[in-house]
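Where a number appears in this text, it was derived from the coordinates with a stated rule and is not lab data. Being a predicted model, the structure only gives us computed values, none of them experimental. Cβ atoms are built from the backbone, for glycine too; each structure is taken alone.
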Structure P
Amino acid sequence: MFVSLRTIFDRTLSAFVILLLASLTVIIVMGVVYRKMGWSLVWYDEVASIMLAWLTYYGAALAALKRAHIGFPGMVNAMRPQFRVPAVLFGEACVILFFALMAWFGYQVLVILEGDTLVTLPGITTALAQSVIPVGAVLFIIAQLLSLPEILEQARGQGVIDAEQKALQEILK
């Protein structure tokens, strides 16, 4: 069940990131074409920058699920085997605590921004645009927790495999 939950989370997040990337591409191309034709989309800049932020946060959560962020597996692997699991758990606790704080303060920002709207699209609230901060932080925590069993198994075994090594191993299979 845990593996299927991780797979569903991976596919859903991947689909959303692909949708964001495709939408951002369409909006940017539309903005360029309209500008070349002498017209201007007043909302294009603001929406594109918000979508880029969303793509960054949701893409970061996807990278966390795949353990593709910058890490120090060499440092963990250099430790004695009995210290690897505590080191991994300490690192995970630090990351989860950071993103829990980010989610909390991101939510506080949403409360402060309540009632504000975008400049070029007054029908869209600023809180919706900024909701990516707490939502992205929670998704990052979920991704860390879903990938934790795999990293603990590696720490108990031969050592932590970083994302590049894992990708290379999968290609060579």
Structure Q
Amino acid sequence: MKKTIKNYWGIFMIAALIVALDQWTKWWVRTNIAAGESWLPDSLQWLSPYARIVHWYNRGAAFGMFQEGNMVFTVLAFIVIAAIIYYYPQISNADWPLRLAMSMQMGGAMGNLIDRLTIGHVTDFISIGTFPVFNVADSSISVGCVVLLLGVWWQERLARKAKAEAQAASPDQPGEVEDPA
């Protein structure tokens, strides 16, 4: 039991923080801004063409893609969460970027899943320029993907460096002629 708790402690802590922030911000938007309306503090009205808080419903995927796919994305969220929970303990503690990415992706998937199950759609509210409206969960999934890609790139870079160092340290390199003197 202790090993299970140790294996999952990190992922559930990060995911819980993301879900809490996501659900709190969505609750605030639903409570304070009418659907379809936008808001900015008076002192920041000059930002309105570039960034604002907008109460928006989304029945599709992140950033408003694939509308009317609510049931598909509900099922997909369960599958993604289950896959992450299954594979997470198999990831080395040293591969913290992958662990962080999985935690962020799980937290984002859970945040949007809660909306789909409780209110039938996802509440989006962050509007920046002409970019589709999104929320904290969407951001967490997207940033998790970036962390994953950077982590894979970093691990491959370290592996190539280690391989180059091992080849440089080995005196019997193919194609090299040993100096008899």
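As an exercise: distance in nm of label points 7 Å out along Cα→Cβ at positions 30 and 70, calculated from one structure in P, Q, equals 1.2. Which structure is it?
Going label by label, the one that fits is Q.
Can you tell which of P, Q yields 84, 47, 30 when Cα extents along the principal axes in Å is derived from it?
Source structure for this number: Q.
Between structures P, Q, where is mean projected area of the Cα convex hull in nm², for residues 6-53 alone highest?
If we compare mean projected area of the Cα convex hull in nm², for residues 6-53 alone over P, Q, the biggest value is for Q.
Compare distance in nm of label points 7 Å out along Cα→Cβ at positions 22 and 126 across structures P, Q and report the one with the greatest value.
P
Could you figure out which one of P, Q the value -21000 for helix-only ellipticity at 222 nm (-39500 (n - 2.57) for each DSSP H run of 4 or more, over all residues; to 500) was computed from?
Q
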